[in-house]
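See the structures that follow.
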Structure 1
Amino acid sequence: MALSSQEAGLLAGVRVLEAASMIMVPSVGAVLADYGAQVIKLEPIEGDLNRRGHQIPGMPIHAYEYCFLPDNRGKRSLSIDLKAPDARAIVRRLVEGADVFLTNHRPKSLESLGLGWAELQAINPRLVYAHGTGFGDAGDEIDKPGFDSVSYWSRSGMEANMFPTDGWLGSLGYGTGDHPTGMALLSAVLLALLARERSGRGTRVSCSLLASGAWSNSVMIQAKLLGARFLERRPREDARSFTSVYYRAADRRLFKMVVVDTRRDWPKVCRAIGRPDLADDPRYATLEQRLKEGRMGELVRICDRIFAGQPMPYWQRALEQADVLYSVVASFDDVVADRQMAANGVFVEIDDPVLGRVRSVDTPLKIEGHPKVTRAPAPRLGEHSRAILAEIGLGEQEIDALAQRGVVADHASPSAPIPGPQ
């Protein structure tokens with residue numbers, strides 16, 4: 001029985017060819033697959049580098065290639081050596097039938113592989129060609145490798161503004177700049193598909209980690225562009241706002257408050273901490289008084305003493321009852337048990353041939369009336385090589401010959417189940 005258009009997904013019939021590694025561009029393919037697009041991932045013979053991301057020193061320890069899972073669910077894997085001359089004809093056939101081509105190869109690499117926009121447009125004028133880059137489409141750095149820790153976080157000014165870099169050994173989080181940049185590139189792909197509906201022709205779209213990082217930090221950059229005077233950093237004990245620092249409860253849980261409308265929210269904070277008298281204290285009653293030299297530091301010390309007297313559950317109730325916005329600084333134990341995230345479908349269950357039934361982080365988009373398709377696991381390397389090659393007309397003997405020459409690889413058999421953390 002044929003599936004209805006809703007069951008098959010909003011993007012049923014859209015064919016995507018992904019020649020990309022790591023996170024940013026594959027995240028685009030993940031969302032397209034979620035809504036029913038057929039996504040073929042072209043992986044090198046040794047596999048996407050992200051399959052080995054969990055082996056980077058300092059990453060959480062587990063035998064499974066968990067870095068690869070969120071951005072590659074629902075795709076099919078064709079393991080192919082794009083540098084091999086025999087690969088050109090295979091890629092050409094795939095491009096002829098594709099609607100979208102996703103890549104993050106550097107320009108010089110795309111040129112040498114015959115995968116540039118001009119070459120693929122000549123093969124398929126209706127193709128939407130999406131290029132995710134580290135440093136953009138022009139300038140001296142276009143052929144430099146780009147990773148979000150450098151191109152997104154460091155170059156945008158966010159890292160220097162957020163963290164005490166002297167002696168700082170924290171982590172920015174794997175892919176935390178790649179994913180927002182991928183969603184920006186996804187928007188460009190969808191706009192290009194809309195434009196194709198009107199014109200009948202495809203186009204090239206792009207997005208860079210560099211530009212996305214600047215956009216994420218655009219308010220502060222705008223201030224600099226206008227010549228605003230930036231204030232020097234102050235130590236916690238001399239903070240400019242007592243609500244801009246972190247506090248510890250008696251059980252050592254770290255949390256922060258957010259106060260934007262200081263006139264409205266100041267009495268709420270005073271009620272929450274059990275000091276309603278401070279709301280009318282002439283030293284602190286108005287923002288102007290609180291901004292006087294040393295007053296914010298006094299409030300920090302007052303709050304330190306009060307918050308240290310009760311555990312976090314107590315302060316959660318007190319802050320919520322007083323309608324003060326706050327957040328515990330969540331551990332990963334907190335995140336995976338977050339009921340609000342669960343209620344909003346942040347996590348999705350999938351059946352993986354290696355892991356069994358597991359939860360994963362869902363892609364963040366929702367479209368009313370168009371649910372995501374049933375989630376398939378991330379593919380094993382080369383799991384679909386033979387099937388894909390057969391679909392474009394290659395016979396068994398041709399596929400065997402290509403495999404023997406190392407042009408393609410077939411690694412379809414899943415590994416034995418992995419029994420939890422290793």
Structure 2
Amino acid sequence: MKLRMTRTKWTVAGLLVLLLLGLAWFALQAGTPVQVLAVRRSDLQQSVVATGRLNAPARIELAAEVTAPVLAVLVREGDQVKAGQQLVRLSDAEARAALQQARAAWQEASRRATQQAVVAAPVAVQAVVQAEAAWRAAEREHQRARELVAQGFFSQQKLDEARRAADTAASALQAARVQSRANEPEGIESALAASRVAQAAAAVEVAQARLSRLSISSPVDALVLLRQAEPGSMAQPGRVLLALAAAGGMRIDTAIDEKNLHILSIGMAARAVADAYPGQPFAAKLSYIAPAVDAQRGSVEVRLAVTESPAFLKPDMTVSVELIGASRQGVLVLAAAAVRDADREAPWVLVLRDKRAVRVPVQLGLRGVGTVEISSGLLEGELAIAQTEKALPGDSVRAAPRPAPVKGMEVPSFISR
């Protein structure tokens with residue numbers, strides 16, 4: 001009885017071993033399950049997808065140039081303002097008084113210049129006429145005195161006095177002529193009067209400039225993004241009071257991997273979608289490519305102009321953008337996840353053939369979003385092993401069943417391709 005039970009145990013153990021060996025042999029023959037991706041024929045559009053931010057054509061920060069109390073802030077966040085519209089008013093009583101003083105000085109200088117031209121110049125001309133008459137009379141008196149002295153009627157003293165009178169008249173005439181020339185339009189007095197008027201006018205401009213710095217206006221049509229000043233606060237040079245976004249078409253700022261630089265060209269069409277409004281894509285166009293590559297990130301900065309800005313777009317929104325390049329119809333395509341060394345000289349694919357993983361070199365064509373064109377090396381319908389699988393060339397493998405798709409996740413069509 002005991003011998004029979006021992007034999008039974010060994011028989012069951014042997015059967016279990018045989019069963020395990022059979023299962024192992026079956027699993028070995030069936031191969032390791034791997035996720036596969038089929039080579040299919042489809043239309044392909046070469047594109048580049050990136051994430052960026054919306055920006056206004058220009059962001060303007062307004063600050064005071066002088067230290068002064070804030071009297072009034074005339075706008076709030078979200079207001080649309082026009083070019084030249086006053087936004088902030090600072091305390092300006094002292095500056096207004098200085099401007100009035102400068103204007104009064106200018107008026108005085110202008111009137112003095114008028115007086116010089118209308119009064120002083122004609123008076124100087126008449127002084128020359130009078131001096132000439134006095135000099136001629138003195139010369140005649142001197143000539144007569146000399147004749148009478150020669151006849152013995154006058155003494156030498158009388159002649160000397162007549163000579164001094166003639167010399168004095170000649171000197172007065174010379175002074176009158178100099179004064180008259182100074183008061184001519186090109187004379188020194190006229191030049192000095194014009195200089196005083198110019199200095200007074202410059203002082204008025206300086207006073208006006210100082211007054212204008214106490215009133216902050218919008219340089220362009222814009223949207224008020226930020227308000228950091230309230231009446232009663234103290235404005236200081238360099239401290240931002242308001243931030244504006246210049247009106248006009250929005251732009252998208254983003255960075256593209258440098259490996260895609262050969263695809264980019266100015267004017268390239270694009271589609272974009274804001275993360276906040278995933279169901280409302282809008283058009284854009286590539287308008288700028290940075291002249292240099294960021295060596296640290298390996299990317300190039302680009303800008304896209306939004307051709308028609310939807311009303312819901314706001315500065316600093318996060319957007320996804322697809323730059324659309326060349327397209328081909330009816331070509332062999334494969335998911336990029338199955339192509340190995342795609343950015344090197346010899347790309348290859350691990351293909352499932354006769355239950356084995358086979359390394360196959362391929363040539364690539366256009367690259368789309370998540371897919372690439374297979375120019376040569378594979379046939380339609382072949383199954384490629386995803387890079388995420390641990391299979392190696394020569395391994396025994398089989399196609400694993402595909403997981404069911406997740407429902408309820410809505411994403412833009414150009415991202416889900």
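Data table
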| item | result |
| --- | --- |
| Among 1, 2, structure where helix-only ellipticity at 222 nm (-39500 (n - 2.57) for each DSSP H run of 4 or more, over all residues; to 500) as derived comes to -11500 | 2 |
| Among 1, 2, structure where FRET efficiency 1/(1 + (r/R0)^6) of positions 215 and 383 (r between Cβ atoms, R0 = 30 Å, to 0.05) as derived comes to 0.25 | 1 |
| Entry that produces 1.7 once distance in nm of label points 7 Å out along Cα→Cβ at positions 239 and 287 is calculated, selected from 1, 2 | 1 |
| Structure from which 49, 25, 20 was derived, semi-axes √(5λ) of the Cα gyration tensor in Å, options 1, 2 | 1 |
| Of the structures 1, 2, the one that 5.1 was derived from, the read-out being distance in nm of label points 7 Å out along Cα→Cβ at positions 87 and 319 | 1 |
| Given 8, 27, 31, 17, 10, 5, 1 for P(r) over Cα pairs in 10 Å bins from 0, in percent, for residues 71-246 alone, calculated: source structure among 1, 2 | 1 |
| Structure with the greatest value (metric distance in nm of label points 7 Å out along Cα→Cβ at positions 151 and 391, set 1, 2) | 2 |
| Test item: relative contact order in percent (Cα under 8 Å, 6 or more apart) calculated as 29, pick one of 1, 2 | 2 |
| Winner on percent of Cα pairs over 15 Å apart, for residues 199-302 alone once structures 1, 2 are ranked, highest first | 2 |
| Answer label among 1, 2 for the case where FRET efficiency 1/(1 + (r/R0)^6) of positions 159 and 271 (r between Cβ atoms, R0 = 35 Å, to 0.05), calculated from the coordinates, equals 0.00 | 2 |
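A short reminder: the numbers here are calculations on the coordinates, not readings from a lab. Only a predicted model underlies this, so the values are computations on that prediction, with no experimental measurement involved. Cβ atoms are built from the backbone, for glycine too; each structure is taken alone.
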